[in-house]
Structure P
């Protein structure tokens, strides 16, 4: 069986598909439209009761949610792809630090920036919350920007950290801001899009733009 990725274009499903592409794994993408609210359908809730994308079905049928977990599972299954440094090394600890930072300090705020009315009444209050969330995302990305060893996040080279960081750097909170403020992360985006295995995935999710 193939890996099955449930997600939408432009969504967090990018991380899983990019990692699988880099590993050369056979995979299938099943679109769950956010615009049509398909993540709340009974069919998808049977896959992920939290009603969120992405979700990843392993070849043996088990379902994994949470994009950080997906990246780590894929890295474990395909060690030759070099998505994570070896277990027990300082480089591995460094990678885990920044992956956890992005998963805990950026990803939850993205939902607030995208859907502020889930948290406060719609109107002026929700728009104020959206702006606060956007500022928080940018602040956290600036911390990550300062950690980039160059040309990739880790001094040892390309890793899953770069896939994750490029995804967050591409989302709406950075529009009209990223080129000036996070040039190293923008360079990582361009570097990903130039990798032979990842170029079609970048095009698929982000339409080739930066």
Structure Q
């Protein structure tokens, strides 16, 4: 057997590229997550996971509908990806009032067309959303496959949480927004060493 350790083979299947009729069925509040820009830390921001089921004929090796997962920083700044996708999906710009606070849960159960494109790097091949558009009124809506599901840090549904990957669960539990972490932070008091100004660093 020896002592050589190897990375296990990945069983993850990329979604097929092209245009797909899709439906948003899951929203996950990931809480505060660390941001980076060009490898440098850029503080924290709330992050969302949005899951789309692809409702065409393509199937995974297990015979299931493909699911495409998109991550967004929860901001509606003019250059944010979330805002760009929302406006493209709706087919119109957000009003000033909507930009002050848009309820993303309105996306649940909504259909769209996703154009998925392949992006290659030296390390990996990614599938990204090239464009997202509303589904024309004349187009039939395929029957949904997955039930609507949400996870909210303020009111956690642990059944939904347990359905997520181990990596996702680990990231969310590490967030300062995780309920037990938030409760601990609100009750903790600075220790003597934290108040000492003579630390050697």
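No lab work stands behind these numbers, since they all come straight from the coordinates. Values in this document were obtained by computation on a predicted structure and should not be read as measured data. Cβ atoms are built from the backbone, for glycine too; each structure is taken alone.
A value of 25, 23, 15 was derived for semi-axes √(5λ) of the Cα gyration tensor in Å; which structure in P, Q was it taken from?
The structure behind it is P.
With mean count of other Cβ atoms within 10 Å over residues 38-45 computed per structure, which member of P, Q shows the largest figure?
P
Which structure, out of P, Q, was helix-only ellipticity at 222 nm (-39500 (n - 2.57) for each DSSP H run of 4 or more, over all residues; to 500) calculated from, if the result is -5000?
It traces back to Q.
Computing distance in nm of label points 7 Å out along Cα→Cβ at positions 94 and 166 for each of P, Q, which one ends up highest?
Once distance in nm of label points 7 Å out along Cα→Cβ at positions 94 and 166 is worked out for each structure, Q has the highest.
For structures P, Q, calculate distance in nm of label points 7 Å out along Cα→Cβ at positions 14 and 78 and state which one comes out highest.
Ranking P, Q on distance in nm of label points 7 Å out along Cα→Cβ at positions 14 and 78, first place is Q.
Please compute FRET efficiency 1/(1 + (r/R0)^6) of positions 62 and 150 (r between Cβ atoms, R0 = 25 Å, to 0.05) for structures P, Q and give me the label with the greatest value.
Q
In terms of mean count of other Cβ atoms within 10 Å over residues 46-53, which of structures P, Q is highest?
Ranking P, Q on mean count of other Cβ atoms within 10 Å over residues 46-53, first place is Q.
Please compute distance in nm of label points 7 Å out along Cα→Cβ at positions 110 and 134 for structures P, Q and give me the label with the greatest value.
P
For which of P, Q does distance in nm of label points 7 Å out along Cα→Cβ at positions 30 and 174, calculated from the coordinates, equal 1.1?
Q
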